[in-house]
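In what follows, structures are represented as structure tokens.
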Structure I
Amino acid sequence: MPYFVKDLVLEASFVAVGAAGVVGAVRFRRLGSTLRYLVALIGWTLFMEVASRVLVAQQRSNLFLFPLDTLVEFGLLAGLYRRALWPSAVSRGLPAVAAVFALVSLLSYLEPAALLRFNTGQRFAESLLVLGLALLYFYKVIRELVIVHLQREPLFWISVGLLLYFAGNVFIFISSNYVMQHSSALSLRLWDIHAWLYMVLYGLFAWALWISPSTKR
């Protein structure tokens, strides 16, 4: 893929996050508490995108940001699904799961060498956890059959986006360090795929916030 196309893909992925942020800001007061977790996640992602780009522009590594980014990302998604799945046993246990995940993530900062490579184990664990939560949401929808217009249900589109993103990226997350060491060209190809899935994810986030009803949840 030509370099200008790569740059375009990267910029487009950033624009997708920005668009979701704009929609979230416009709709924030009309959103229920569940979807406000999503707006917080988008705001955090925007902050991390800017911080990462600043470090790259200064020719400094941004890898040390990833464990913190993953920690906050999972924490906010856990908060969102805790409300979406309430009052199931899974929803009641999510704070404990998030606390353990946070503790393990923070321990990575005790090993300086680990901050010089991609956080494969942490991202793989997050992928499995989020995929499990999204699938549990779909199971709840099918079991209860109370949603009349599924295409107008924000949490449905959020879960679709997360399912596509994490299912599509799980191989990239677990193999990124190995591939990077053996083939920089293949590594770039894999992260191109990640960028496209990233755009789809935040496009669906924006759509979910846009169609969200104005009543509190």
Structure II
Amino acid sequence: MVLFFTPRGNDETKHYIYMGRDKVENEDLIKWGLPEDVWFHVDKMSSAHVYMRVKKGQTWDDLTEEELEDCAQLVKANSIQGNKENNVWIVYTPWANLKKLPRMEVGQVGYHDLKLVRRIKVEKRQNEIVNRLNKTKREEYPDLAAEREAYDVEVREEKKRAFREAENARLEEERAREADRDARDYKHIMDGDKMMTNKDIAAKYESVSDYEDDFM
């Protein structure tokens, strides 16, 4: 089961928050996340794994201050120790930066790059924020593996379309350059079949000026 929440400003951003029910379920979330997911956790304490999913093509830089606060308050509220303390630090990073090694315990993760980890300080629990989020909570049972496969298929198709469009544009440009070269080619001006000798000119025209007028 996955729990979903609606953050502030959702009508404008179309972002949403989700988290696993327990640490076992968190393993699936770590495995089948998407590049648009941003992961939140209480720093150096046990807590829920909270994710914010942004729109395709966006990054964690597109999160609003209100959304960051919502995620920070939700992850603090779902930490047994962190919920009791003030001045708690929350860490967050893109899903792709999470590192899972075989020797790690269930629900435990590391980071590929510490430079891609940011921190938020939560001074105290804001009950109005947590209560508002809990009112939007819904329980679902998504097929995370199937969703990820569908996402990957769509990405591959988008890359194929982009390649085809780029290739068609390249071929069209090449044809245009070839047509321009042909138009400028001197051989089209000096057409041997249309050239006339002085004898031909004398037989066809009464004077050189008549020939020049016809030529021009």
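Computed from the coordinates by the stated procedures, all read-outs in this text should not be read as laboratory data. None of the values given here were measured: they were computed from a predicted structure.
Given a value of 32 for relative contact order in percent (Cα under 8 Å, 6 or more apart), calculated from one of I, II, which structure does it belong to? Write down the numbers at each step before the final one.
Values: I: 32; II: 20.
Only structure I yields this read-out.
Taking Rg/Rh (Cα atoms, Kirkwood Rh), for residues 25-80 alone from the coordinates of each of I, II, which one would give 0.97?
Working: I: 1.09; II: 0.97.
Derived from the structure labelled II.
One of I, II was used to compute helix-only ellipticity at 222 nm (-39500 (n - 2.57) for each DSSP H run of 4 or more, over all residues; to 500), and the answer was -27500. Which one was it?
Details: I: -27500; II: -13500.
That value comes from structure I.
log10 I(q)/I(0) by the Debye sum over Cα atoms at q = 0.12, 0.15 Å⁻¹ computed as -0.73, -0.97: which structure among I, II? Show your work: numbers first, answer last.
Details: I: -0.66, -1.04; II: -0.73, -0.97.
Corresponding structure: II.
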